[in-house]
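What follows is calculated from the coordinates using simple rules that are stated; it is not laboratory data. As the structure is a prediction and not an experimental result, all values here were calculated from the model. Cβ atoms are built from the backbone, for glycine too; each structure is taken alone.
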Structure 1
Amino acid sequence: MSKRQGCPDVITIGIQKFKVIQLSKEQDPLLSDSNYGYTQDTRNCIVIDRNLDETKKRVTVFHELLHACRFVFDNSPPDKKTSYEEWEHHFIGVWENSVLLVLQQNPELTTWLLEDK
């Protein structure tokens, strides 16, 4: 029988590695009742509240993963005057390949995100 795995400590995003750091609100003042996590692009790290329920933790990691994907793959955002439809397609383009690549590159992460326990 396989051992149940938690959130991976490192997530590969393209050619970059992002550390996943789990801290409590007492350890990190940026975590609060309304802020469950954040992503630091310059340090390649995702910080999440270690005390979250496992299902909330999955959603929070995925949310922060989308931020990290945007940091890694979004090199040329449209002009501010661009239409809503163009902006929408810009971000879909950022996420469609990047999220699939991240899920393929990180099978442990994919298993953990989709776990139904």
Structure 2
Amino acid sequence: MKKFKQLDYWISIALIFFFIVLSLINMDYTFIIGYLVIGGWQLFSMAIHAFNHWFTGKGSIRLAYHWISFFSVLTLPLGSYIILFFTAPVMAIYYTWICYDEVYVKMKQRPLYALK
């Protein structure tokens, strides 16, 4: 779990930084590709966390974020894609912060043998 969580955090950082720089260089539709790639990675990561029950206990920040993301995707057909277009970058940065908090704060507070 610890290796995946560290990898998850650093991949999120790298993808966000990469697509910000690439979008500023190209000044074209690259940011849309970035939305899809970063969002796809984070959906994959959320599925892994949910399947393994990592930091998804009742009342956890991660579980709340999973539900917010789920309802955001559900409302896309209703035309809220414009709102999601503006909130997705904030959500991506917040998700990366959640990963950081879990790896570098919460996991340091308990011994490794206590982790699943």
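From which structure (1, 2) was mean count of other Cβ atoms within 10 Å over residues 54-61 calculated, if the value obtained is 13.0?
On the way: 1: 16.2; 2: 13.0.
Computing mean count of other Cβ atoms within 10 Å over residues 54-61 on every structure in 1, 2 gives 13.0 only for 2.
Hey, P(r) over Cα pairs in 10 Å bins from 0, in percent, for residues 46-101 alone derived from one of 1, 2 reads 22, 50, 26, 2; which structure?
Value 22, 50, 26, 2 for P(r) over Cα pairs in 10 Å bins from 0, in percent, for residues 46-101 alone corresponds to 2 out of 1, 2.
Where does the value 49 come from, among 1, 2, when percent of Cα pairs over 14 Å apart, for residues 30-69 alone is the thing being computed?
Numbers: 1: 40; 2: 49.
Derived from 2, not from the others.
Taking relative contact order in percent (Cα under 8 Å, 6 or more apart) as the quantity of interest, name the structure among 1, 2 where it is greatest.
Values: 1: 29; 2: 36.
Largest calculated value belongs to 2.
Assuming -14500 is helix-only ellipticity at 222 nm (-39500 (n - 2.57) for each DSSP H run of 4 or more, over all residues; to 500) as calculated from a single structure, say which of 1, 2 it is. Present the calculation step by step, with values, prior to reporting the outcome.
Working: 1: -14500; 2: -25000.
Derived from the structure labelled 1.
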